[in-house]
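Enquirer: Structures follow.
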Structure 1
Amino acid sequence: MTIASAEPIETHDDGRAKRNALVLAVGQALGGANASIVIATAGLAGGYVLPAEQAAFATIPVSLFILGTAFCTLPAQKLMGRVGRRPVFLAAAAFGALAGLVAMQGVLIGAFWMLCLGTFMAGMFGAVVHSYRFAAADTASPAFRPKAISWVLAGGVASGFIGPQIVIAFNDFFDPILFAGAFMGQAGLALLSIAVVSFVDLPKPMVQTPASKARTRPMSEIARQPRFQAALTSAIVSYALMALAMTAAPIAMIACGHTVGDAALGIQWHVIGMFAPSFFTGSLITRFGVERIILTGFAVLAVCAAVALNGISVGHFWVALVLLGVGWNLAFLGATSMLTECYRPEERNTVQGWNDFILFGFVAFASFSSGGLLHLFGWDVINWLLLPVLAAAALFLLWRGRKVESAAV
């Protein structure tokens with residue numbers, strides 16, 4: 001039985017989608033720099049503020065950044081469903097500027113709790129930045145959708161340069177107090193992003209009618225789809241393992257005798273590795289299929305672990321961090337593309353919100369575990385952990401990722 005609806009199920013406008021993808025790519029460059037500054041600096045700032053005997057807690061600000069992302073995903077998507085994406089994008093950017101100022105003040109007065117609050121708030125801004133990839137797909141046709149997502153993530157290439165360079169340029173701004181200037185720069189970038197995302201042209205929220213409500217399935221039914229399970233698992237594994245290694249890497253580099261500049265540049269090359277493949281990942285997905293691209297991403301992550309286990313020179317760290325980013329890009333962008341096949345237009349905000357809430361919950365756990373694992377067991381153990389998890393995720397993808405009829409029709 002077909003349920004009639006007075007509203008269009010979905011409209012595709014690839015011209016509009018291309019314009020939005022370009023705007024959101026610039027927004028991703030600025031908003032993504034927010035993340036790279038926190039990742040490169042917050043763990044070191046935590047160690048700077050804390051007494052030496054509490055060094056194991058130094059990465060908590062980074063973990064709270066990811067926890068803030070997880071905390072905000074569901075409310076942000078729900079709010080977008082009511083008022084639209086653009087107003088939420090603008091408000092989140094203003095909130096991100098405030099977050100940078102709070103973290104800056106925390107470092108200036110030596111208040112670890114305030115530094116943690118600032119990074120948690122920055123994570124909430126980050127949750128909205130992560131939704132840019134879904135926003136780019138809102139008006140795109142199924143054929144263009146992987147490319148639209150890919151274009152937005154490609155904007156992260158610039159963030160890979162912008163964030164670490166802000167750290168290097170402003171790290172000594174409040175000399176002799178280190179790191180506070182980097183968070184000041186973070187606030188400035190968030191303010192710039194307000195001007196950028198104001199140009200985005202996205203559809204208004206879908207009005208719920210009896211017909212659309214009848215088409216909307218409960219989340220439990222959507223989650224039972226094998227392809228949804230494969231997409232979510234692939235996203236969790238690629239992102240959580242990336243966070244586990246990435247959070248520990250700057251501190252491991254300092255412990256191995258490398259400089260703060262070496263660590264910041266390592267994160268710079270890592271972020272470039274995360275986003276540079278986006279220029280062609282969408283085309284690769286279209287040509288070879290999403291499952292093969294995710295599996296390739298898992299394989300690159302395994303090579304990353306092998307490089308990291310092979311030495312502790314600056315070169316080993318930098319090559320491993322680049323591979324960590326490339327593997328994440330292939331697997332995570334593939335998982336995002338697979339997810340868009342699993343919901344109908346009226347289910348969009350609910351599914352995206354739950355996906356990112358679960359995803360970043362796992363990522364936060366991995367990031368929280370990173371500092372303790374590094375302190376207790378060392379850099380090698382963190383990299384050994386990647387291999388069995390990647391093998392299990394690959395087997396699960398092969399089992400549950402079979403092509404099924406799209407739920408979005």
Structure 2
Amino acid sequence: MTHPTTQLIHNPYTPPPGFDAPQPGVFKASTVFFESVADMRSRYTSVVDKNSYTYGLRGTPTSYLLEERLCALEGGTRCLLAPSGLAAIAMVSLSLLKSGDEVLIPDNSYGPNKDLCDGELKDWGISYQVYDPMDPSDLEAQISSRTKLIWLEAAGSVTLEFPNLAEMVRIARRRKVFTALDNTWGAGLAFNPFDLTPGSVEPLAVDVSTHALTKYPSGGGDVLMGSAMTRDTAVHRRLATTHRRLGFGVGANDVEAVLRSLPSMPLRYRAHDEATRALAQWAQTQAEFVQVLHPSLEESPGHAHWKAQCVNGAGGAAGLFSVMLDARFSQAQVDAFCDALQVFRLGYSWGGPISLVMPYDLESMRNGWPQHLLRGTLVRFCIGLEAVEDLQADIEEALRVLR
């Protein structure tokens with residue numbers, strides 16, 4: 001090679017293998033080189049081999065490293081990355097369900113998961129039923145011979161009820177139905193989804209744990225990514241096959257951002273948790289809030305289940321709490337309250353440094369008004385890393401529009 005143009009492309013320099021630093025190297029690839037045709041063919045023998053690089057969508061050393069670190073965090077053994085938390089949820093349902101099957105989903109599930117069940121899955125001949133997340137007997141009563149997957153969520157979306165996870169998984173095991181948990185709230189820190197009964201001879205585990213890495217693992221409000229994890233090799237093969245067929249991939253720079261944030265995640269989670277508990281307790285003293293929803297509060301639905309599942313294992317309670325504003329306030333008044341907040345910003349998601357607020361039309365999100373919730377208009381607060389006194393003062397000032 002003598003032409004400068006060719007030398008630019010085929011320069012012989014490669015990084016020395018002994019180089020090491022706090023942050024791992026970032027490998028970006030769509031094309032992956034093979035040493036020979038035989039080498040190329042041999043790499044397709046397994047969908048679970050972390051050393052079998054074939055194409056960027058199948059993974060690089062960078063994405064494999066994040067998958068392995070997430071397994072260490074949540075207790076799984078095999079992990080796949082997806083473009084978002086919702087993509088990870090969709091991948092699980094599409095891997096474990098086929099036409100004629102049925103999926104059960106909690107009434108307080110993440111809204112887009114419900115939409116997926118009521119949209120594409122139903123159009124493809126997969127039916128769904130909604131169950132009461134606070135009543136394991138209701139879950140068991142709805143399981144039929146067609147039921148192949150049960151979605152679990154702890155704590156519930158927006159209303160933050162904490163279910164009896166262990167009992168629900170026992171029921172599913174007894175009826176030979178797969179369980180998948182949206183573990184974004186717990187994040188692998190509040191409890192171990194693959195050991196729901198710590199200390200027992202045979203740990204009780206969900207079959208799949210999904211995680212919106214967009215939230216706490218990223219921590220910056222600037223990355224979209226999800227993961228699906230299992231300890232079951234057969235289940236992983238099904239997930240990996242769907243992952244490949246859907247062409248799910250994640251950007252190396254996004255993976256790098258999550259890898260950089262992971263070491264500080266326990267510290268951030270604890271800070272979010274402590275600030276949220278302080279604000280939730282204070283919110284109980286405000287007359288405009290007829291109900292405050294946070295698993296650590298004794299009055300909050302599922303408090304005993306949260307305490308048994310998380311506190312006994314020294315877990316946490318994340319950075320979310322919701323309030324039910326008195327029914328005498330109109331939607332316009334509630335909207336004005338949210339608009340009056342200055343430190344809290346209006347926005348979806350959570351887990352980043354900036355506190356967020358969002359009003360919800362709960363009646364349109366549930367099959368019926370839950371008996372454990374008082375009537376009113378729900379507002380969810382997502383607590384960031386600002387000083388608690390500033391956040392409290394911001395809510396106090398905004399409440400003036402209701403007074």
Structure 3
Amino acid sequence: MTPAEKNWAGNVTFGARRLCVPRSEAELRETVAASGAVRALGTRHSFNTVADTCGDLVSVAGLPRVVEIDPAAGAVTVSAGLRFGEFADELNGSGFALHNLGSLPHISVAGACATGTHGSGVGNRSLAGAVRALDMVTADGGTVSLRRGDTDFPGAVVSMGALGVVTRLTLDIVPAFDVQQWVYEDLPESRLTGGFDEVMSAAYSVSVFTDWRPGPVGQVWLKQRVGSGGVRQAPGEWLGARLADGPRHPIAGMPAGNCTRQQGAAGAWHRRLPHFRLEFTPSNGDELQSEYFVAREDAAAAYEAVARLRDRIAPLLQISEIRTVAGDDLWLSPASGRDSVAFHFTWVPDTAAVAPVLGEIEEALAPFGARPHWGKVFTTAPDVLRTLYGRYPDFEKLMARYDPAGTFRNDFLDRHFPR
């Protein structure tokens with residue numbers, strides 16, 4: 001491991017003594033068993049130290065590729081290190097789809113699920129919500145398989161690598177479908193705050209982009225499934241917003257060619273649900289990201305609470321995205337137990353300037369029980385986090401049982417889940 005090893009955004013320099021890329025599960029088991037400190041490394045899209053360690057970083061990207069589609073069971077089993085974009089074509093070619101995708105197809109399945117990453121849609125759970133089984137290597141080099149319905153399963157899916165190194169996941173699949181995508185501009189802010197559910201329920205997946213400056217909301221991306229009636233034509237005006245006259249990027253000035261096709265061009269689910277194309281550099285890169293989840297019923301009030309900070313937020317912001325996530329029963333999922341709205345912030349890469357503003361946002365959203373995304377930058381105190389998840393103590397017990405010696409612990413886990 002060299003000092004140059006960083007996360008994708010470059011704001012975290014890993015402190016690991018070495019990076020291991022085992023080529024077989026046997027090699028992975030030997031590596032884990034021989035190391036006193038191990039963390040699994042995905043595609044480095046986390047913006048905090050959740051994946052860091054002073055011991056060994058282990059990437060499962062080198063394990064044999066697995067994509068096993070079971071049409072009868074409605075499931076696909078994939079190797080944990082695969083990026084979503086690396087098997088979606090094969091899944092679609094077999095006539096199947098995942099229920100949703102994140103904004104980036106570049107992220108690994110295991111990393112996305114372990115941190116509660118998500119797409120959008122009032123009826124769509126997080127990516128972890130599709131997991132029905134997982135296999136992982138535990139601290140002693142043994143293996144554990146858990147399935148939906150097992151006692152430990154809902155604690156093990158969104159677990160931030162605290163229980164073991166996940167090697168395979170089995171995901172629910174649905175019949176393949178096509179999607180049309182449109183972008184509307186300058187939605188009156190009053191239409192969003194006064195009719196949040198109407199806006200966010202307008203399509204299968206909806207994303208609202210804003211810079212939090214006074215005036216209309218910048219963009220609304222509508223991703224609509226193509227039904228039995230075939231492709232649709234979009235009206236030129238919708239809720240006071242106008243249909244974009246060409247492709248758009250969420251961040252002003254960035255090339256729209258990096259984004260998935262818009263303007264109603266129908267395409268397969270995996271080529272429209274993400275915002276960005278696999279073959280291009282995702283988003284911006286030179287950035288920090290934060291995200292907070294509140295109950296969907298509190299969306300308008302939470303929006304207004306954040307809007308009162310617009311003068312503090314706007315000068316440090318590249319773009320903000322608002323999405324919905326259906327609730328699930330996973331213990332540490334940010335959408336656990338409640339249908340949620342997620343307020344996402346893409347900041348300029350200035351930690352010293354951003355951190356105080358995060359504190360102000362967290363204070364403003366505290367009355368709504370805002371839960372931060374585990375893989376992004378936040379300042380929420382551990383004692384506050386404990387109050388936000390009913391199964392927090394149960395997860396701590398799970399950690400102690402699966403990893404009594406603390407092989408998978410790091411500073412991040414010690415801070416938020418102290419022994």
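Enquirer: Using the calculated result 2.3 for distance in nm of label points 7 Å out along Cα→Cβ at positions 33 and 273, pick out the matching structure from 1, 2, 3. Could the numbers behind the result be given before it?
Expert: Numbers: 1: 2.3; 2: 4.7; 3: 3.8.
The structure behind it is 1.
Enquirer: If helix-only ellipticity at 222 nm (-39500 (n - 2.57) for each DSSP H run of 4 or more, over all residues; to 500) comes out at -9500 when worked out from the coordinates, which of 1, 2, 3 was used? Numbers along the way, then the final one.
Expert: Numbers: 1: -26500; 2: -9500; 3: -5500.
The value was obtained from structure 2.
FYI, it's all coordinate maths here, none of it is from the lab. Given the structure is predicted, the values throughout are model-derived calculations rather than measurements. Cβ atoms are built from the backbone, for glycine too; each structure is taken alone.
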